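Q: Take a look at these structures.
Each value in this text was obtained by applying a stated rule to the coordinates, not by laboratory testing. Since the structure is predicted, the reported quantities are computational estimates derived from the model, not experimental observations.
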Structure I
Amino acid sequence: MSTHTARQGIYNVLTGRAVCPAPRPDDEAEGILDAYRAEVVAERDTQFVAWLLKRSREDEHGEVIARLASKVQRGAVRPNNLRTDFFQPGRTYAFAEYRFRCEYIATHPAHGGTVAWGWFGRDGAWRHTSFSRRQFEVRTWADITEGGEES
């Protein structure tokens, strides 16, 4: 097995430094490209985690930022859980010291607007309430859920 990086392998093919007697099979080419993408993503994530950890030491919301850095570092942030256009049922969100656990989404009977119903509180005091799409958009809510449970 070769010790060079996927980037180096692609570079060698493109510059003619690699001897390729025949075109590579599709699955092999896909594997090389996927490996290169993984290298780029890993480098980006490393830089992003370092930046988040630096911010967590400087910001009043450092605990939430550090938790986000941990999630990025262990691969818990994936495209299928990055939906940010509105609260999602079964997810817990944080804003400053406040938490909102979304139970379900409903449509207002009078104006048809989307509302998220759930539990809102801080310091262990919870009350059942709803948030509109506008209320979601005016705050930067961080999804602090992993596997359906607050982490």
Structure II
Amino acid sequence: MNKLLATLIATLFATAAIAQTPVTPAVASAQASAQHDINKAANKEAKIDAKADANVAKAEMKADEKKADAQHKANKTKAKAHDKVVDADPEDKMKAQAKADKAAAKADAKAGKTAVKADAKVAKEKVEANADKAIAATKTEEVKAKADAEVKAAAAK
């Protein structure tokens, strides 16, 4: 939104600066065409930014779900292991406790690994989103530069 607003303000100033030069029909046509191209590029950039942000939000939501599921499974595994310790005979309690501790550690490790993988996917999506945004911004700047050049060429004729 801020980029779009900044683009519109910059366009306003550029239009005001261009308006100070004598306007011939060719210059007016070039200005109108340039403005149309700039607006089109700014809208395309805004759409790309919105799509990239939506993809990042979707990836974060999926990651949160995966992490929650993994933690739930780990807690379930720990609870089962603890129940076995409680149900164990008094002479087997130490052995059952050791088994439960091992199962809990394994469950925590698995949940941690899942969380790391999910966070890595989110980080990758963020990098891709930033790249898409940067490319879109560059294309918009290119369109602006070409439009300015066309207007100047038309004014020089």
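Q: So semi-axes √(5λ) of the Cα gyration tensor in Å, computed for just one structure, reads 44, 20, 12; which one of I, II is that?
A: Of the options listed, only I reproduces it.
Q: The value -34500 for helix-only ellipticity at 222 nm (-39500 (n - 2.57) for each DSSP H run of 4 or more, over all residues; to 500) was derived from one model only; which of I, II is it?
A: Structure of origin is II.
Q: Here relative contact order in percent (Cα under 8 Å, 6 or more apart) has been calculated and equals 42, so which of I, II was it run on?
A: The structure behind it is II.
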